[in-house]
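Participant: Down below are the structures I want you to see.
Read-outs: derived from the displayed coordinates by stated rules, not from any lab. Remember, predicted model here, so these are calculated numbers, not experimental data. Cβ atoms are built from the backbone, for glycine too; each structure is taken alone.
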Structure P
């Protein structure tokens, strides 16, 4: 429906130009056979009107000037049918144009599709990449034109991402789920913005990508899939924003292992001040990394920033508080293959995404927390450093010579 509507407006604009141009022409320049056919669109017989309509559609754009001239016809039926024919013709012409583009794998033809230069530079031009881009053009030609011109791009993306929100578009059958190609277009456009311009898109794009029916369309795709590549790149970009927690959560939710390690190492290796974001960086390190990430997490054991408060009947009415150092410790236990229960983590809940649910890694009493951290310090001094050295030696021995 969105594609047809876009083509309708394009048809109206084209018709307007053709009407203006045709008005200056002499009647003798128009094809009298086509004019006669158009006249039959107002015939008193319905069958005649329908058959003539179909014939003009088959003739196609060859009769465009005669059709444009007929937009001034005094007969309402003729004017109405001419407009419908134009929309049908432009839709067909548009699809043929996209088909030629898809088949032009070697790039021998010139294409004026909006956004193609940016897309080709960032994504590529393989057959599958071309097919995906053609679907983007069908869904979001207006946004792609803005990507080309950069005129009002930030505002257009903000408005479009707002329109795409599922819970803002209810139908009798539930929320409207946007096309993945539409979301991909938004992410492509946002990559052309400055960091400051992009900030306002971090949260709404996260909401889109984290919506279950959208996530299910992307997460199981191969790594080279365009939608997955753009999602991965967006998550990495978001992890450098002011709301970087959302970027880290996307990395974890989609299981972007290489990106998760890259972001975690950069964030934890250069952090001078700590916030709740670092707990998700620690989770990325623990989930996607190995023994080599242990020393990256050790500095977090000094951080007492409160990152979660939680309550459960198991706690007997007491509040379970999780400090950043508590999250770091349980992630270290995961990396060193130790049982959190042995360290007094009574409420920890395993998670396939977060290793342990982030709210469940705390303590009700500071004394229990101090005891857990004290036990780690003892283990680290007595056994941990030796364990780490042996793990590194084993990894070095298992690494093929040609990859060293």
Structure Q
């Protein structure tokens, strides 16, 4: 099994970060790394949501000390009792681990998701009527928050890992919440047991995920080719040739629009399928509309995805600091100045804005420099050669080859 683990990791910089909770899957991953003689550094996140969490983190620390590997405990205490706890905890965990990895010079972090987790994810996403991307489930590797996340156990079952731990006489911690029917993932685990008589088991659903991942890759290639033909980036907007867009297959239309919305809106995930389909239908009728913090402007020859002015009305940053997760504005002076959206008040102070060639809606949401209520600079609506606004985020994959202005 250590060889399977090493092969699944592929070429990776060392030391490798390991996220270890103390549960069987992550403990097995740590032991596999030890047997494979892989230099590692271990991190445990204590969410503070269970009384046992601190003791479990200490248990992992003792195990790491026995193996002679460094261990760090990160604590999250930010949940205010509102919203989706599972989602907030997941996001916090990734953020904390990524910050730890970058501060420690660690390029990649391995997570302990198994074949069972993959199968459960496919089943849960089926319930949400997911398409190809959703059914591709968890990717073996993903770049996010400046870190490479690896899942080297996706082809290994939970049972195999438990057998491996037993063979090493290695114990682990059982999380009681893994048996609680309050959680959808536990319900999915039970449902999979009932489906086994139909030949639908973890290995089958994990295989479906691999096939969907291959289909996704093919669609991504086609989407990139489509973007090369019909897209350009202009003043932070994505502009599509309307005739070319409407001539694309529906799935390619959807992918282009979702990628544009996610990038312009600085969103981790794109909007749900149904609103996107409705917006594409509106574009076919010559209309646009708002979605996901963006506004789609439909003209006779073009479809432009721009930022929605209302979405950035409260966004404030100092010059030289990232604004709206996308822009860096620099100029001659910074003391006492703020970067805010241009808005209606600012646009009134740019009487020649039409000469820029940019739509009014785009300029309303563009970055501007303010001293109180006084407009100091509007790099896109009133360029002066002194103040500059530059995009500080990478283009999404489909638009990497699109012409930028």
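Participant: On relative contact order in percent (Cα under 8 Å, 6 or more apart), which of the structures labelled P, Q is highest? Before the final figure, lay out each step's value.
Facilitator: Numbers: P: 8; Q: 12.
Between P, Q, the highest calculated value is found for Q.
Participant: A value of 7.5 was derived for distance in nm of label points 7 Å out along Cα→Cβ at positions 92 and 364; which structure in P, Q was it taken from? Please list the in-between numbers first.
Facilitator: Working: P: 7.5; Q: 3.7.
Traced to structure P.
Participant: Further question on the same structure: Computing distance in nm of label points 7 Å out along Cα→Cβ at positions 188 and 268 gives 3.6 for which of P, Q? Don't jump to the answer; show the numbers that get you there.
Facilitator: Values: P: 3.6; Q: 1.7.
Only one of P, Q returns 3.6 for distance in nm of label points 7 Å out along Cα→Cβ at positions 188 and 268, namely P.
Participant: Continuing with this model, one more query. Rank structures P, Q by Cα Rg over 2.2 N^0.38 Å and report only the one at the top, that is, the highest.
Facilitator: Details: P: 1.41; Q: 1.14.
For this comparison of Cα Rg over 2.2 N^0.38 Å, the top structure is P.
Participant: Using mean count of other Cβ atoms within 10 Å over residues 116-123 for the comparison, can you identify which of P, Q gives the largest number? Write out the running numbers ahead of the final one.
Facilitator: Values: P: 16.0; Q: 24.5.
Ranking P, Q on mean count of other Cβ atoms within 10 Å over residues 116-123, first place is Q.
Participant: Suppose you compute helix-only ellipticity at 222 nm (-39500 (n - 2.57) for each DSSP H run of 4 or more, over all residues; to 500) for every structure in P, Q: which one lands on -19500? Present the calculation step by step, with values, prior to reporting the outcome.
Facilitator: Values: P: -19500; Q: -12500.
Source structure for this number: P.
Participant: For which of P, Q does distance in nm of label points 7 Å out along Cα→Cβ at positions 76 and 228, calculated from the coordinates, equal 5.6? Please report the intermediate quantities before stating the final value.
Facilitator: Details: P: 5.6; Q: 4.0.
The structure behind it is P.
Participant: For structures P, Q, which has the highest computed value of distance in nm of label points 7 Å out along Cα→Cβ at positions 44 and 244?
Facilitator: On the way: P: 8.0; Q: 5.4.
Between P, Q, the highest calculated value is found for P.
Participant: Continuing with this model, one more query. Here distance in nm of label points 7 Å out along Cα→Cβ at positions 100 and 260 has been calculated and equals 4.1, so which of P, Q was it run on? Write down the numbers at each step before the final one.
Facilitator: On the way: P: 4.7; Q: 4.1.
This value belongs to structure Q.
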